[in-house]
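Alright, structures below, take your time with them.
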Structure P
Amino acid sequence: MSKQQAEVTLSNGRIALIKAGKGRDAKEALRISGGREDEYMNALMSRTVLIDGKPVVPEELDELPMNDYIKIQTEFSEINF
């Protein structure tokens with residue numbers, strides 16, 4: 001059985017919780033991204049990531065330092081793909 005969630009400590013000490021997504025998250029990510037492939041992954045990740053217990057929007061993920069973004073993306077991929 002694959003893991004259902006993971007925690008990542010970001011460079012500023014905040015904690016990102018990445019959870020396994022559901023079909024409804026994929027549908028909502030498609031709506032949020034407007035069908036744009038270049039926006040879809042951030043929209044999908046934003047549906048399953050909490051930072052310090054709070055939901056994030058795709059634009060927040062864009063503004064993370066690259067090393068933090070890659071940490072989140074790696075855990076997201078391991079859990080959801």
Structure Q
Amino acid sequence: MVTFMSSVVISVRIPKWIKELLEEEGIDVSKEVRRYLEILALKVKAKKFVEKWDKILGEQVVPSPSGFSERSVREDRESH
């Protein structure tokens with residue numbers, strides 16, 4: 001779980017029966033909502049990170065010429 005120095009309060013309106021049902025089962029609704037939002041935030045950060053690297057790699061990495069892998073493997077096998 002991620003802990004931050006500052007925090008904000010949000011409120012969510014749900015049907016009363018949902019909250020009652022979850023609490024009857026011993027589920028801490030606030031804790032679960034907090035955990036869900038933390039995981040969602042991590043997924044968003046990860047997606048941004050991947051998009052950033054895709055852009056960097058897309059601009060800087062040039063695909064190998066056709067047949068390069070085949071020739072490399074063949075050369076390696078023949079050198080032993």
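Values in this text are rule-based calculations from the coordinates and carry no lab data. From a predicted model like this one, the values you see are computed outputs, not experimental measurements. Cβ atoms are built from the backbone, for glycine too; each structure is taken alone.
Assorted remarks:
- When distance in nm of label points 7 Å out along Cα→Cβ at positions 8 and 72 is computed for each of P, Q, the largest belongs to: Q
- helix-only ellipticity at 222 nm (-39500 (n - 2.57) for each DSSP H run of 4 or more, over all residues; to 500) from the coordinates reads -22000; which among P, Q: Q
- Which of P, Q yields 20.2 [mean count of other Cβ atoms within 10 Å over residues 40-47, calculated]: P
- With distance in nm of label points 7 Å out along Cα→Cβ at positions 32 and 48 derived as 2.9, matching label from P, Q: Q
- Test item: semi-axes √(5λ) of the Cα gyration tensor in Å calculated as 52, 17, 12, pick one of P, Q: Q
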